[in-house]
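These notes open a run of structures that come right after.
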Structure 1
Amino acid sequence: MAEYEFDVAPSFAEEDRDRVLPIVDRLKAMGVEVFYDRDREVEMWGRDRVEYFSETFSHRARFVLLFSSKHYVSKWTRLQSRAAMARALEEHTEYVLPIRIDDTPVPGLLPTIAYLDMRQHSDEVIAQAVVQKLAQHRASFTPTTPITPQSVAALVREKPRGWEYLLYVTVVSQGLAKLESKYWEHFLRYAPRNGAVEHGSGIELIRDRNVLLSEIIKVAVETLFTGDTQEAAFGAPGEAGDPSRIVHLGELFVRTFDEILEWARGIHATSYAQEQARVAARIQAQFADQQLRAMHAVAQDLRQVADTLVERLTAGEQINMTVPLVFEVDPELERDFREALDRL
């Protein structure tokens, strides 16, 4: 992990200095190492200002606080923002932390990037959000971080806002990443032969499989993903979560996903002596499609939210971690299945 001379470097237009300075002062009071140009006048004396600021915004600060406004699009601040954007693109990180003063768009800054807004958030709220972002960085914990007792301990020690969510997302994201090829193969309707051969009509086997899938979903609905289970792991409002339970709950999400995959995989891996039995079984395997897609989409959404967790929580967004258990069968698919059974 790179070491930085400064925690943050505010980038703002001169016309907005008086508005930005209270946040700078509050961050300093909270122990944040802030690059503030007027504190560095002796250091800058005699140096090329373009080169000096490009180096600072590219290499010396952990985050750039970009205060966007109608004044910010001036030639001078564009030099600062270009240096910051270049590093953000190179490192694929949320290096630039935008803070709106007004609604003027900043060239090069995607409108989809999460903002804080000085018209909605106080200086104290913004300063606290910066501190939380730095705590998340110090924990060195992201959805791509290997989960070890040491990495979890670092996250719990720093306790950035929403750390429980970040831990859960990491467990789920990494678990599903390992199952990605199996997930893809499911929708290819492929599985390697398992050596099992069904010589009869397969009716009893098909009935057993329906019961098994229903039971997988029922157990998940009634025990794994209830409100009480989530509260036991993440804590009641105002209470800290339990890291070991959070990890366990994330693993159960992945295990349930894998159970459904394996249920369908067993159908595709079996050989059928009768073609009609094969057709009916292959249709049955598609019963898992909607649930798998829903759980996969949840994991993708959780991963996306984790990248901007501090900003979203500071902005007051409610983070939903409900796992949709949508054991529903498309009516057309169900009709095809019944017709296949009738032919048997």
Structure 2
Amino acid sequence: MDSLERFTGCMLGGATGDALGYIIEFDDLKSIHKKYGPYGLRTVLKLESNGRKGVISDDTQMTLFTADGLLWADHDDIEPQEGIYRSYMRWYYTQTDRIIRPEQTSWMKQQDHEKNWGYDMMGDQSLFVRRAPGKTCLTALASGNCYDTKHSANDSKGSSSVMRAAPVGLFYAGDPEKAFEVGCQSGSLTHGNPMAWMAAGTLSAIISILADGKEIGGALSGALRILQEHDNSTGLLKSILAAVDEAVTDRNPVRSMKKIGSGWAADEAMALAVYCVLKTSSIKDAVIMACNQDGDSDTCGAICGNITGTMYGSKTIPKSWLSHLECKDLLEKMAQCMYTKAAPEVDEVSAM
């Protein structure tokens, strides 16, 4: 598999996991089985109300804006956190029609980095659709402040901090320490609890290592090594290690997943995704397992899809899941942009 296939797999895998889980996000497993049968929902549904498209949620919308922010920062030679913040304020505008500070008005126009790469975020009307945007994200961004790990908006450890972080890992493919650092920064823009922004950093580090062609075992051990070097990491580390331990048991996955959590908190979402990745051998099986549960189906599906998409590549995603998927062209474009930025480092390491 070439590296570009991993990058595209990450972006499309996350979006299909999100799209599958979004339909059942607020249903418990009993209700899911009643609606879709004893094996649950197993495909991305195309909704008549949305032109027979597989619809994405705010998880994938914010993932796209994360990628945009990284490219913005790189082009304008500013800190990654500032670029991501600017792009999140663009997302905020798509969901609220509000501009918090007058100087942000210019951010809503096509920027030079977009012209350079050949896309136009704010010209894509599908990104203006409101798909249950997270209240924590909206409230933090409404303040107009660019928060960081030392200055927080709240003490939230919600999973919406991590659902959007995968592009950081792609952008810094092969450099998991930098991916972890910037991933934490991206999470801290809206979530103040270390559990939340460290989960974003951990996912970023995992993706960084996988995009570099490594196996999941090495990616997990490498990311957790980086995580445990930081203060306040114990809770997240325990949650992920418990999921790893649970994955080697022969317990029923439904029972195991309930034991791990529901995914509404960032550590639980990360742990559930890791569990589903380790219990399966394909993106299809992993995403279906992650989505069919009592809790945060779309976020767990998105994170799981990001990881397995990077592991197995875009060609392994069921074609029916990708058919008429919202923002598919933009997702592929962003994957190409991330790959083009990371390619020299990735190809150099792969050749060693």
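Summary table below
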| read-out | value |
| --- | --- |
| Which entry (1, 2) yields the derived value 162 for volume of the Cα convex hull per residue in Å³ | 1 |
| For 19.6 (mean count of other Cβ atoms within 10 Å over residues 10-17, calculated) the corresponding structure among 1, 2 | 1 |
| Relative contact order in percent (Cα under 8 Å, 6 or more apart) - highest-scoring structure of 1, 2 | 2 |
| At a computed 2.3 (distance in nm of label points 7 Å out along Cα→Cβ at positions 98 and 266), which of 1, 2 | 2 |
| For 0.95 (FRET efficiency 1/(1 + (r/R0)^6) of positions 202 and 314 (r between Cβ atoms, R0 = 41 Å, to 0.05), calculated) the corresponding structure among 1, 2 | 2 |
| Structure with the greatest value (metric distance in nm of label points 7 Å out along Cα→Cβ at positions 130 and 234, set 1, 2) | 2 |
| Winner on distance in nm of label points 7 Å out along Cα→Cβ at positions 34 and 138 once structures 1, 2 are ranked, highest first | 2 |
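Quick note: the coordinates plus some simple rules give every number you see, no bench work behind them. Quick caveat, the model's predicted, so the values are computed rather than measured. Cβ atoms are built from the backbone, for glycine too; each structure is taken alone.
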